[in-house]
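No value in this document is a laboratory result; all are computed from the given coordinates. From a predicted model like this one, the values you see are computed outputs, not experimental measurements. Cβ atoms are built from the backbone, for glycine too; each structure is taken alone.
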Structure I
Amino acid sequence: MSKEVDNNKNTTTVPVGYDADLWNPDLAPTTQANRTWNWLHFSALWIAMVVCVPTYMLAAGLVSEGMAWWQAIITVLLGNLIVLVPMIMIGHAGTKYGVPFPVLLRSAFGTKGAKIPALARGLVACGWFGIQTWVGGSAIYVILNSVSNNAFVGSPLPFLAIDLAQTLCFLGFWALHLVFIRFGTESIRWLESYAAPFLILMGLALLYWAYNKAGGFGAMLSTPSQFGVGAAKEGQFATTFIAGLTAMVGFWATMALNIPDFTRFAKSQKDQMIGQAVGLPIPMALFAFIGVAVTSATVTIYGEAIWDPVQLAGRMGGYGIIFALAALALATLTTNLAANVVAPAYGFSNLSPSKISFKLGGYITAGIGVAIFPWKLLETAGGYLFTWLIGYSALLGPIAGILIADYLLLRKGKINVDDLFRHKGEYGANNGWNYAGLTALVVGILPNLPGFLSAAGIVGSVPEIFNTLYNYAWFVGLFVAGALYLLLAKKGQ
């Protein structure tokens, strides 16, 4: 039976028999004393993550692509019910063994090979971190201009293509994250728990505003689908729905992988399962409804669909938007910390545990998030949904498939925790590289690569089969990689 490692953050001595380049106090299995999260904490975590601008933009973006409000809601709900399944499956390992995502990866990819998928997940989170930080900074920028009659609007700076005030607001909101990175995961849990109910009230208040302005729900939700008979996009619904569903799955495909980073603190399997089931699908659908209802209402109120809530707040006018945008910034902060700091912080720590702590990994994440120019990813709804979201789901789907195949199907939920921290243990074959996992990862990505390159404008047109596969990117990657891993792993036994 595997021994439990003391996860005292003041203890830096590597346990006897463990390799120093595989262990530090942040990566060590959690003890019973560290398991403080019940189902309410997990529900609050998800609610606080769900209520954010990118979630709002998901459903509203589907409306801007031609869906009716109810079509968008169903697409969002289905996507989240689908991604909840691997979320609970992979989260099971975190609760059972107390290990974070980068350590769990060693079972399928090897003690050294695990660094590749952990880094891939971390870099995607860095992209999300940048997007969320830009959104929060934009809210501050709108507040400043609202109370100063646009005194802070200036000419775009060379190279950055945003003005000085936008740059400073972005960096100011970015700096706020560093405070919570400094105090670790418990400070994040505290923030999520207290922010969740407040954020739900703010979302409902926004819905009430739109209801009054548009003259009732009938006017708000009157915008028809563009896919009906005689409509602009007649006969194109299936293609948009499939791509949209994949984008919805892709939205939380990141968390479906690194959910052990949180479930390792769960009091029981029941707590993590119920907490996630309560906190993710229904709140996501509710906030999606708010997004599409308000976006539909803007057609009646302003004569155009405004799918970005920051832009919408700027159009509202008055001092009331200050409170609304402050709440928006809080929502962005809670989501960003939980979804986009924890995973890469552990991932970067896993690259060199003796030198990079969770805290330093968080600071590296923040640095990369600035460097990617996140405002470029949000220029259009189509680019956001179908290039960014589907694109990285093509990368993360195979990792999820391999983890599920390894943990549930191959090992039947049994892992030797001690050997996860030893190069010469069960998971250190081939000098720490598990070729079955790495090969399956590459093969799982390849079918979606031509479609991504075409969607991103890197290459011209490709055969239609690749565009079709790309619309199912997460599903294709998950099943191809998972099946191939099982075949190769069993053959190698």
Structure II
Amino acid sequence: MVPSRTRTLATLLLLGGCTVGPDYRPPIVAVPVAYDGAHDAAGQATDIGQWWAAFGDPVLNELVARARAGNLDVRQAAARVAEARAQERVVRARGGPSVNAAAQAGYTRLSENSLPAGLANLGGGQGGAGSPIGLPGEDFATFQAGFDASWELDLFGGQRRANEAAGARTEAAEWSVRDAEVMLAAEVARTYQQYRALQRRIALVDQTLASQREQLDFTRVRAKHGLVTTLDERRQQREIEKASAAREDLLAEADVRVHALGTLLGLAPAALAQELATPPTAASTALAIPAGLPSELLQRRPDIRAAERKLAAATADIGVATADLYPKLSLTGALQLASRSLATLLEADSIFANGAGRLSLPLIGGGKRETVALRKAEADEALLAYQAVVLGALRDVEDALTRLDADRRKVDAQRASVAAAQDAVETAQVRQRHGLVPMADVLLARQAWLADRDALAQAQAAEAQDEVAVYKALGGGWDERRINPEE
């Protein structure tokens, strides 16, 4: 009949395939069938990687590439990936046996005034091998070499759950890098578009100032002939001062954008000032927005993928804590060679070996059950965080699409206003040549036309910002090839 201890050990070993704790299943989140603001773009399957290239601006393309290589936030996120991978290797290594090798040599001289019976505790032998036994006054050398090993069997899957958690955290860190790339590309494009819009507005202010100075000269001539009062001259001078002050504000804002771009690229704030001083010859083109389906966000948005992986890690942590409530079986063993002579150290008679198995069962938890409850609460929190990220992503897309739709209608209306203002300038010029209206009417019409062009430039800048916002909300910008598995 099999002894009870043997049966117990066999039962525990059979349980080695058991893994306690909940098995992770990705959460199901209800999403709408289509975006409310997507219009006819919804449902189109489009690759939105490298979306900034659609602006047709090679300078922007280069800035994004340089930012992805030099941005400190992205590099920190990449360093966290390396850290997570190293931590995963540490966790996985804990599941294997631990083996140590040791060797030592010693010299012992026994006291002449002691008794042989007390000699077993003298000489400093370790592990029970080669303990010095001899007569009073005897001296001898001892030599030892060998291995010892220990291994805690993963009976209830605590180590397997720990491996799952570590792997999920590594994947979350990888997705965080991609999320950082999304935000970086969007921020570079947004800041660059703002800077170019400010350059265009500064050029328009310069044209406005030239027109206003021409108007001032005309007013002064009329004042000399008594056709207008000096009040009209002062009013025109005040308009010039106001435009000059506005120009200084625009210059300062442009400098701020250049500083932001330099920082995004991991450079000194003013490093790009000279490089970007010359405006591009052609304006950026408007982007065609591929909204896609709301369900695609669950796979496309890196922050959603990172939140889902964090939930998987939190779920696995429950199994790690639960396994601590179950028995643990540890195996230890040692194999040594011990001899008083180095010449006989490698002989079979010098072998010393031992082995043991240790079974421990927690009786008083010492907070272990509370740890399980804590891990469950953390998993519940991670689930809610995941759901919040999904809802936030859906809102980001809806808001960006709504703003972009309004921006495009505003740009169309502003273009019509500019066209009407330009027609008014041309009409005033024709009438002035025929003596039907004074030159002042032509100059005023020209200033109104320049003001409408400035408003159009601002509307186009807002449109470009919201185009960037849509792509950012859709999760575009990260490159699958840049995040590699274990290298």
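Here mean count of other Cβ atoms within 10 Å over residues 175-182 was derived from just one of the structures I, II, and that gives 23.0; the source is II. Kindly point out which one of I, II the value 21.5 was derived from, the read-out being mean count of other Cβ atoms within 10 Å over residues 71-78. This figure was derived from I. Given a computed value of 22.5, 72 for Rg and Dmax of the Cα atoms in Å, which structure among I, II does it belong to? The read-out was computed on structure I. Can you tell which of I, II yields 26 when relative contact order in percent (Cα under 8 Å, 6 or more apart) is derived from it? Answer by label: II. I, II: which one has Rg and Dmax of the Cα atoms in Å, for residues 287-334 alone, as calculated, at 20.9, 70? Answer by label: II.
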